[in-house]
Structure P
């Protein structure tokens with residue numbers, strides 16, 4: 001493939017080096033054209049051998065390990081700051097203002113190591129060293145390993161390594177674009193690349209299959225998380241009716257956390273919406289799902305249930321008592337039992353069924369013998385008009401649920417996508433999913449905790465810049481604020497007195513009075529009287545609301 005306007009080979013002699021990978025990342029970041037980003041990536045990928053190709057593909061998807069691999073590098077802002085300071089020979093206390101000035105940890109690393117040139121460490125070597133980070137038995141060992149790796153890198157290599165370990169490449173590239181580049185690099189059908197990725201859960205392995213022209217040989221790898229199909233929010237029942245062919249499906253939108261249940265080879269594994277393994281936290285769900293069959297992948301919701309009425313769900317506040325508990329004791333399980341309510345199936349008998357229409361997938365669900373506790377089948381109904389939608393909405397709200405999800409019964413299951421087949425109608429008050437960027441000490445009885453939260457939305461779905469839209473300090477319990485204080489302390493990257501700038505990781509759902517124009521915030525908007533509805537640990541930062549949604553709510 002002929003070199004294009006950006007050629008990484010000018011900057012790095014060895015194509016399988018981390019320097020070449022970083023140079024390619026820089027070239028991708030330098031253009032705003034989606035087509036040019038894809039062309040640069042495709043040219044680079046086409047020249048790699050199998051080993052380097054697998055690592056490069058995973059890295060460009062923003063992950064160090066395959067999706068099915070539960071390992072993480074376990075590097076947060078605090079540990080990173082200490083390692084960077086040690087390698088650069090500066091005091092940790094001096095990094096705060098420089099971090100703020102750059103607005104990016106990778107740019108800070110490149111600044112600190114500006115005198116160093118790229119060394120060309122092999123991609124495979126970097127991958128192995130990052131694997132060792134994840135396996136380190138102590139924070140001290142992990143810090144020593146990170147310092148040793150950073151000491152081997154030049155400024156540009158350090159920029160992109162730091163972004164990689166923090167999960168924020170910031171080059172305007174999404175996983176779907178890596179799939180497209182692989183298809184272009186090896187002249188393979190894009191649908192075949194995407195399906196193989198869905199089946200295997202490892203973009204590195206899929207890259208090797210594309211290179212060898214063996215994508216058709218991909219088979220479902222059970223017990224790894226698949227992407228979740230997403231529903232698009234709509235403001236009114238009338239809009240739902242206009243967007244879907246009649247009759248269409250209505251299900252309650254539950255007030256819990258989205259989850260996948262995988263049942264295969266004598267095991268049950270539960271994955272959160274962020275694709276994390278949460279199995280150990282819900283032993284009663286595991287026990288119930290173990291009876292459902294073999295080779296199943298189910299989509300559903302984890303709900304807290306009323307101990308006195310096992311078929312009645314409790315509000316999300318009750319479920320919060322179970323969140324984050326890796327091994328809840330018997331007393332906690334008795335006080336707040338949890339059930340998995342299934343509303344879709346992605347695999348049955350070890351075969352992927354996402355291409356089947358909803359009505360066929362639901363027949364599969366109905367053929368399962370559901371237990372009376374721990375695992376339930378979500379009820380549904382067919383409706384055709386606005387009156388029926390409004391009645392169903394009121395019934396859902398009366399049952400304590402958030403609202404409705406409306407579905408086209410002919411629709412396939414599209415993992416990771418928000419298309420025109422599923423729509424959600426929530427509570428009438430407007431809410432936004434935002435991420436916390438700064439926190440402050442409170443006043444009075446809250447002077448000892450971090451209780452005031454500045455939050456932001458994404459600039460756009462394909463633009464990860466965070467734009468502040470407000471600050472909230474009400475809606476959470478004292479216990480929740482205390483737990484978040486500990487969490488924000490670990491995420492702090494700069495502090496001045498009681499003000500902390502934090503790594504953007506904690507997602508909140510907030511409600512408000514109105515959205516109004518504001519010259520104070522770079523977003524151009526501010527929320528009036530914001531209030532926190534809940535902490536959204538089930539939602540990744542990549543899925544928070546965008547400036548476009550804020551403009552819609554402002555009527556702009």
Structure Q
């Protein structure tokens with residue numbers, strides 16, 4: 001692999017506030033029209049959602065009940081529970097679900113998460129078809145666009161003591177003979193052993209105790225090219241994306257995503273939860289992009305990738321990289337104002353990694369690396385950054401909800417509590433095409449809500465709307481606070497929708513609610 005160090009710099013590519021969403025005379029607007037409430041608070045009552053257009057059903061991962069809830073949305077204003085599919089016979093919990101045609105595919109975690117899991121197939125009426133073994137901690141499952149394969153991202157997280165660390169991988173399952181006929185012979189495992197002795201981009205984080213590259217890389221989320229020949233896989237903790245050749249059944253490239261320079265104007269952040277204020281400013285910090293969800297679209301004959309740059313730390317009893325800046329010794333040359341920076345109202349409370357930033361091993365830190373980029377980004381298929389929302393997500397939530405800025409997702413009256421961590425924490429992203437325009441829908445895990453951007457031209461995205469179906473005056477535990485903790489997002493195009501309007505469905509893991517937003521065209525003024 002070519003060695004290079006990549007630092008985030010984006011010139012005048014960033015959309016300004018309050019600009020028109022598109023060059024045409026219309027934009028779009030999201031309005032919540034229906035919600036199904038599982039009644040489960042803060043226990044994964046609604047995690048990931050998939051849609052069956054044939055029967056107008058939603059399939060929703062319910063971790064608490066170890067099941068997939070099947071909802072009717074024939075009337076999308078009143079989603080109704082039809083039945084649930086128990087996952088208990090196949091493992092500990094379903095982490096993901098996908099639907100294509102009459103097939104429902106689930107990624108099911110083993111009771112012992114470091115042991116191999118399963119991909120389990122049902123029809124859309126809940127009848128079992130088949131099951132095969134996949135890698136450890138299958139975290140995401142998806143169909144290829146041609147419907148011939150199912151891909152499973154096997155995260156391969158370690159155990160708590162960090163004494164067992166499975167290899168991360170992607171399982172490629174051939175379902176071309178039909179899901180009911182799938183056997184273990186139809187499964188190919190694409191791992192990372194070929195990179196164990198490779199020279200990697202230095203922004204790819206390989207740092208688990210005694211881990212090989214293959215063990216350290218942890219696949220999180222997959223997006224598949226429209227050709228069904230290639231896929232891109234986020235490696236969140238590693239700050240990287242893997243390129244998967246589906247014909248070869250192998251990873252061909254690892255892309256390091258570089259780091260976001262928080263000293264650049266427009267790329268600031270609010271770094272303190274103890275200043276009792278909104279203070280989005282530039283700081284001498286590098287953000288690790290560390291994307292969770294990823295999607296792709298085409299523009300001018302090229303593929304572009306969209307990532308939600310959530311960030312994630314390894315924090316286990318056996319190994320914990322997470323530390324606050326005021327716990328570190330800062331290099332006096334790199335940080336001549338270290339005492340001021342380590343104040344709680346400055347950078348002192350910010351969570352950073354202790355696994356990077358001390359290249360000379362002299363026990364003081366020459367650079368600070370924070371988890372996540374608090375943004376969404378657009379990249380070429382080769383991994384070149386063409387757009388980043390910089391500090392847009394924090395600024396827009398501050399404008400819309402100044403009294404609730406950087407709130408937590410499980411408690412109201414929690415102003416500013418996430419500023420020291422990952423801010424609004426963009427986690428989910430999905431794309432949708434409406435009247436020839438491409439839109440990105442980005443879920444903010446903590447304060448909640450969906451950011452909508454028009455991204456038809458990946459070099460000039462435009463902000464459209466921020467919509468948040470949360471009630472900050474309600475009681476989260478009592479179920480009166482609305483949607484909390486958006487996790488899975490699914491776009492339904494108009495021709496596949498029960499009411500012929502495009503819809504966005506959002507599964508909210510903390511409130512256990514699944515909410516349907518109708519997407520309407522509105523004229524520009």
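We did not get these values from a lab; they are worked out from the coordinates using the rules stated. Note that the structure is predicted; figures quoted are calculated from it, not measured. Cβ atoms are built from the backbone, for glycine too; each structure is taken alone.
Once mean count of other Cβ atoms within 10 Å over residues 82-89 is computed for every structure in P, Q, the highest value turns out to be that of P. Structures P, Q were compared on mean projected area of the Cα convex hull in nm², and the highest value belongs to P. Here relative contact order in percent (Cα under 8 Å, 6 or more apart) was derived from just one of the structures P, Q, and that gives 16; the source is Q. Here Kirkwood radius over Cα pairs in Å, for residues 266-457 alone was derived from just one of the structures P, Q, and that gives 19.1; the source is P. Name the one structure among P, Q that helix-only ellipticity at 222 nm (-39500 (n - 2.57) for each DSSP H run of 4 or more, over all residues; to 500) of -500 was derived from. Traced to structure Q.
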